[in-house]
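Below, each structure is written out as structure tokens.
Just so it is clear, none of the values below were taken in a lab; they were calculated from the coordinates. Source: prediction; values computed, not measured. Cβ atoms are built from the backbone, for glycine too; each structure is taken alone.
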Structure 1
Amino acid sequence: MILGVGIDTIEVSRVSKEIARSKGFKERYFSAGEIRYCEPKHGRAGNYAARFAAKEAFFKALGTGYRGGLAFKEVEVRNDPLGKPGIVLRGRTKELCRKYKIRRIHVSLTHIKDYSSAVVILEG
């Protein structure tokens with residue numbers, strides 16, 4: 001059963017500017033694994049933006065926003081060996097999903113030159 005759906009689109013330039021402007025931006029919003037994935041990429045800002053959009057879409061699907069002790073870094077976007085994205089949870093966000101009986105998280109990412117988007121579906 002579908003418990004929630006979230007979608008988000010973000011301008012790649014907005015993320016690129018934040019990365020350049022704020023030294024702690026990447027560390028505040030992205031896991032070490034996400035940083036390792038994005039940094040060597042040619043379009044690294046687009047990859048960061050897609051992951052940021054996925055985190056926003058996840059919290060929209062959850063219906064809580066990222067308040068009450070939930071954090072962007074607790075939602076990590078990882079790719080399987082074939083490149084399919086997935087979401088791994090940690091901390092309070094993981095506990096809340098257990099409480100809501102969320103069993104699977106589906107995620108789709110896309111990015112083009114100027115925009116990155118994500119859709120997240122929570123299944124119980």
Structure 2
Amino acid sequence: MSEDLVSVRYMVDDVDTAVDFYTRHIDFELRSSAAPAFADVVRGRLRLLLAGPTSSAGRPMPDGRTPGPGGWNRIHLIVDDIAGEVERLRAAGLTFRNDIVTGPGGQQILLDDPSGNPIELFQPADRAER
């Protein structure tokens with residue numbers, strides 16, 4: 001495996017649905033698939049590991065808790081035109097947790113993948129000037 005990739009694991013409800021979402025809407029490319037247990041997709045230097053319920057990462061913990069999707073930790077993707085991206089993704093029927101918020105560093109919004117994992121789309125303040 002290439003050492004210049006950064007890997008993040010997301011637990012997902014359905015590996016094939018997750019692969020379709022990330023490759024169709026968020027510009028990832030499929031790297032490998034062992035669906036329904038696992039697949040990984042790549043965007044730039046980010047390798048996103050998509051682990052389904054039957055993957056080894058989905059096995060129960062010793063205390064009985066079972067890993068699952070959701071939460072608030074997220075991948076952070078920089079975009080050039082946040083308003084345009086939101087419009088495109090909403091037109092595709094995708095779900096957002098909030099509306100675009102503006103802070104000192106730029107604008108952001110949280111998009112949910114099909115399993116409820118958040119993806120932060122972020123437009124730096126310096127790109128808003130363009």
Structure 3
Amino acid sequence: MSKLVKVAFAAVAGFVAGVLVAPKSGKETRDDIKAKAEDAKEQVAEKAEQAKAAAGAAAQSVKKGAAKVEKEAKGFAKSAAKSGKNVASEAEKLAGEAKVRAGRAAKDASKTIKQVEASAKRELSNKNKR
């Protein structure tokens with residue numbers, strides 16, 4: 001049972017108890033009880049309407065928050081996808097550059113090997129002539 005209903009029930013019960021022990025005629029007592037019951041009914045209806053409005057406002061707030069989170073998540077996903085494409089493109093460029101440099105290094109190594117072989121042959125030839 002909600003706190004509001006408990007408070008309303010306690011107020012009505014207290015009033016009824018007070019009316020029942022008051023020195024009034026039966027008709028006056030019934031009229032007082034009826035008037036207070038109607039007042040309590042109106043107050044409960046008013047509080048229920050306020051609670052409904054507050055719940056509606058909270059629901060709207062939650063919807064707005066969810067929409068904002070969704071927008072942020074979509075933006076993050078788009079940014080991550082773009083970053084992934086940039087990284088892949090950069091990796092592709094670096095791989096191409098590494099291939100070119102490896103080719104140059106292989107050519108330089110081959111040239112150096114030929115020079116060493118030529119030099120070794122000359123040295124052997126010079127030693128054989130002596």
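Quick one: FRET efficiency 1/(1 + (r/R0)^6) of positions 53 and 101 (r between Cβ atoms, R0 = 35 Å, to 0.05) came out at 0.00 when computed from one of 1, 2, 3, so which one is it?
Numbers: 1: 0.85; 2: 0.60; 3: 0.00.
Here the read-out was taken from 3.
I have -36000 for helix-only ellipticity at 222 nm (-39500 (n - 2.57) for each DSSP H run of 4 or more, over all residues; to 500), calculated from one of the structures 1, 2, 3. Which structure is it?
Answer by label: 3.
Mean count of other Cβ atoms within 10 Å over residues 69-76 computed as 13.6: which structure among 1, 2, 3? Before the final figure, lay out each step's value.
Working: 1: 18.8; 2: 13.6; 3: 10.0.
Here the read-out was taken from 2.
For which of 1, 2, 3 does P(r) over Cα pairs in 10 Å bins from 0, in percent, calculated from the coordinates, equal 14, 49, 31, 7, 0? Walk me through the numbers before you get to the answer.
Values: 1: 14, 49, 31, 7, 0; 2: 12, 40, 33, 13, 2, 0; 3: 9, 14, 10, 9, 8, 8, 7, 7, 6, 6, 5, 4, 3, 2, 1, 0.
Of the options listed, only 1 reproduces it.
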